Structure P
Amino acid sequence: MIFLETSFIVNFHVTKIQNHERALEIYKEIEKKPKYISEMTIYETLTVLRKLKQDDNKLNEVHDFLINSENITVLEDVIFYDQALELTFNNPIGFFDNLSYVVMKENSIKTIASFDLDFDILKDIKRIG
């Protein structure tokens, strides 16, 4: 079980970005494994894509990929906002990353595909990136 974080998804889908090739390599390794995202991951990903000047076609392509892929399950996260906010006040990680972390813990997911080094301080999960 692997959680796909925004930085991984963006690098996977945007060809002219720093870690695109590495994201493709990682995806080949995890393609057949069950993958998870949260609802907020979708929204954050679309926001980052827009900031990277991606057009509507790219946003639709990524959105469809995330919600229609056989091996990607979208997990509810709104029920974990309070826990994520509490962590945000108690560690140096931002709210969205803490939310991903809480969703992972609550769903017994121990591995995250991410290029965000902030996840390295969380010793009970493994980051591949």
Structure Q
Amino acid sequence: MNAPIRIGEAANWVGLPEKTIRYYEDIGLVAPIRSENGYRQFRASDIQSLKIIKGARDLGFTIEDSRTLLSLFLDDNRTSSEVKALASRQLEKTQDKIKQLVKLSDLLNHLTNECQGNGHADCAILNFLAGAKN
């Protein structure tokens, strides 16, 4: 990619919706140049930044963590330990989510097995929901 491209091409290139790219611009994650007629023009460096952000988001990183990762990517003086620490925290969060989802799955499995699923009104699922504490 030699010449800057417009947002539609950038979206196709990176695999993000145009709306998402506009949002990333609004919050200062990317800063494409503007042509005389106001069109966004994405350079190779902008595409690379969008790819970093998309990859980070795909791995579950928050916007702020994605901002940090992008900043580290652009910093030639970064240390891999900074990146690893951030990724390690994300791994812990992901593992915690998995544990929560396993518990949820087990509970739903139990409730669906307890529910008779017949023509009667009694239902273990509704009984659980009615007694669930908020």
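All of the numbers you see were taken from the coordinates with simple rules; none came from a lab. Source: prediction; values computed, not measured. Cβ atoms are built from the backbone, for glycine too; each structure is taken alone.
Once distance in nm of label points 7 Å out along Cα→Cβ at positions 17 and 41 is computed for every structure in P, Q, the highest value turns out to be that of Q. Among candidates P, Q, the computation of relative contact order in percent (Cα under 8 Å, 6 or more apart) that gave 31 used structure P. Suppose you compute log10 I(q)/I(0) by the Debye sum over Cα atoms at q = 0.21 Å⁻¹ for every structure in P, Q: which one lands on -1.19? Corresponding structure: Q. Using the calculated result 0.70 for FRET efficiency 1/(1 + (r/R0)^6) of positions 97 and 121 (r between Cβ atoms, R0 = 41 Å, to 0.05), pick out the matching structure from P, Q. Only one of P, Q returns 0.70 for FRET efficiency 1/(1 + (r/R0)^6) of positions 97 and 121 (r between Cβ atoms, R0 = 41 Å, to 0.05), namely Q. Out of P, Q, which structure matches -15000 when helix-only ellipticity at 222 nm (-39500 (n - 2.57) for each DSSP H run of 4 or more, over all residues; to 500) is calculated? Corresponding structure: P. Work out which structure the value 0.20 belongs to, where FRET efficiency 1/(1 + (r/R0)^6) of positions 9 and 113 (r between Cβ atoms, R0 = 41 Å, to 0.05) was derived from one of P, Q. The correct label is Q.
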